[in-house]
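Please find the structures below.
Quick note: the coordinates plus some simple rules give every number you see, no bench work behind them. None of the values given here were measured: they were computed from a predicted structure. Cβ atoms are built from the backbone, for glycine too; each structure is taken alone.
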Structure P
Amino acid sequence: MNKYLKLIRFPNLLIIALVQYVMRYFIIQPILGINRIKLQFSDIDFAILVLATVCMAAAGYIINDYFDTKADRFNKKDVIVGRKITRRISLALHQVFTGLSILLGGYVSYKVGHWQFVFIFFMAGGLLWFYSTSYKYYFLLGSVLMAMIVAAIPLLVVIYEIPPLNKTYADVLMASKTNFNYLLYWVGAFSFFSFFGVLIGQFIRDILSLKGDREIKRQSLPVVIGLKWTKVAIVSLIVFLSASVFGVWYQFLNAPVDKITPWYFAILIILPLLLLIYQVVKFKEGELFKLGKFLLRFAFLAGISYAFVVNYIINQL
């Protein structure tokens, strides 16, 4: 059983599910509650949406390992497909998880009255397949694509919540000439943070996988522009993300009654990112990068966990 959990990256799947639940119950629900508006997408249907997302992610992890065994051997990673689990079983599991994701996604799309939303899951399945087979071998394409897919995970929550909200509160929206697009702005901020966090992580993964990528002729960032300029790119992205976090606080969240946010951002997000810069700059090919990966994951989880702070502040007000 342990080998199958490793194949689908079970801890990562738990984080994906957690992110979607946090977006729903600690961002969307309290923000709607300010105007005494309640969630309209049922808890059961939402759980099915989360399961559909998790199944698609599991399928993506499996197919990526399926086509990545050669590079993983060169990079001395734990190879599961072909050693611990046969390639035939791995491919079958990928098809099962993909099919299940599309079926569940189709069901919840029908329930919110927008059956066409099911194409989100069709498209995700196709992109993950082509990412594993070809896109990741092209310069920047694979990294940007993966960052976009991860950034879409929080957005799915609000995409499926808005249609039933519009249906239930149609008269209120018409009378007040408003809409629920402000939910997209809130959740979109978390997606923005996720996009750049994952992009930084992808580039760090590239410098750690440099030997294997050269062997399989993958046009990763360090293969194309070299380790030195890849470090420059990573540091630039980290600085941009840190500045963006500060800018969001200063422009939108700088309220006198909120004493938590500036300290939270400074200590739990920006400080780890600045420490990550030091780790990236001193990194040399062939070295381990355990502390650097920990700092990035910590900052990423802290960014997502800011939703709990938002919920606390709203409840206090």
Structure Q
Amino acid sequence: MTISVQQVERRQDYDGTSPFPGAEEHVTAGRAVVALTAAIVILPFLALGVAIFLAWGQGVAFTDLLLAAGFYVVTGLGVTVGFHRLLTHASFTARPWLRVALAIAGSMSFQGNLIGWVATHRRHHAFTDQPGDPHSPYRYGTGLRGQLRGLAHAHTGWLFTDDRTPAERYAPDLLADPAMTRITRAFPALCTLSLALPFLAGWAITSTLYGGLTAFLWAGLIRIALLQHITWSVNSLCHLIGSRPFKTRRHDRSTNLWPLALLSFGESWHNGHHSEPTCARHGLEHGQTDPAAAAIRLFERLGWASDVHWPDPDRIQRRRTTLPSQARAPGAD
């Protein structure tokens, strides 16, 4: 989708509460894309049903849970540290081998190819919660019906639309990087690897095909589903509910939602992130759990990361809209 002069003008005229101009003008993606996306969204839930059936009366093997946790951490940090904080916002500089490793790990999360992911997220920041945002929950307005419809759109609905974000405009730096373009082209193979490795690990550890199957279900499909929905919840819930202690751009309704902090590796401190997009830490207040920032800190101490943009206390204080104890959800009295 190329942003035209008319669209920019409509964005400038947006009042912050009405449905986006052209909100009903959805163009559904091609059948093949819709079928593939639906399979990625639905199959993990079927896998969960099968896994529960197999575990009935005997529980889940500790090996499967350990593998699921391991793959969740690796691919989750690939998305949060690699795709997001490094490649989208350049919040730190990584050694070439670490940059490649994070890009590969993020690609194994089944959240789209690297360059497409980065381009879409940069566009989200350029047009947050106003016309042009690819996945705003305010697309259909701020009324109850519009909010419910917008929530579904922001969570998964936008994945089924033909609303291409041009990488030439939003990610020219990655298009010019041979390593990143190769990883982008390898996305289907890396998705296959993301499922094959748990199966092979389970088979090797248990010496049984059954062990490989249960590892494939828990550390493969179910792990992917959990990480996907946590990421999608940052797009949806973290623009609707939570606190807004920091200033953001006009119409930007990003929020901090603490219950998702650990599983999202700190991404759900979304208001803090939108207030300071290039900051390596999203949890800007004391005590806010941010595992991705901890990983970046470790990389820095090991000499693998440099030029890290850590929070500036004075700047953070100037960005405050409330004292820490006074932060409230949008719309609170």
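Things to note:
- Distance in nm of label points 7 Å out along Cα→Cβ at positions 145 and 201 derived as 4.8 - corresponding label from P, Q: Q
- helix-only ellipticity at 222 nm (-39500 (n - 2.57) for each DSSP H run of 4 or more, over all residues; to 500) derived as -24500 - corresponding label from P, Q: P
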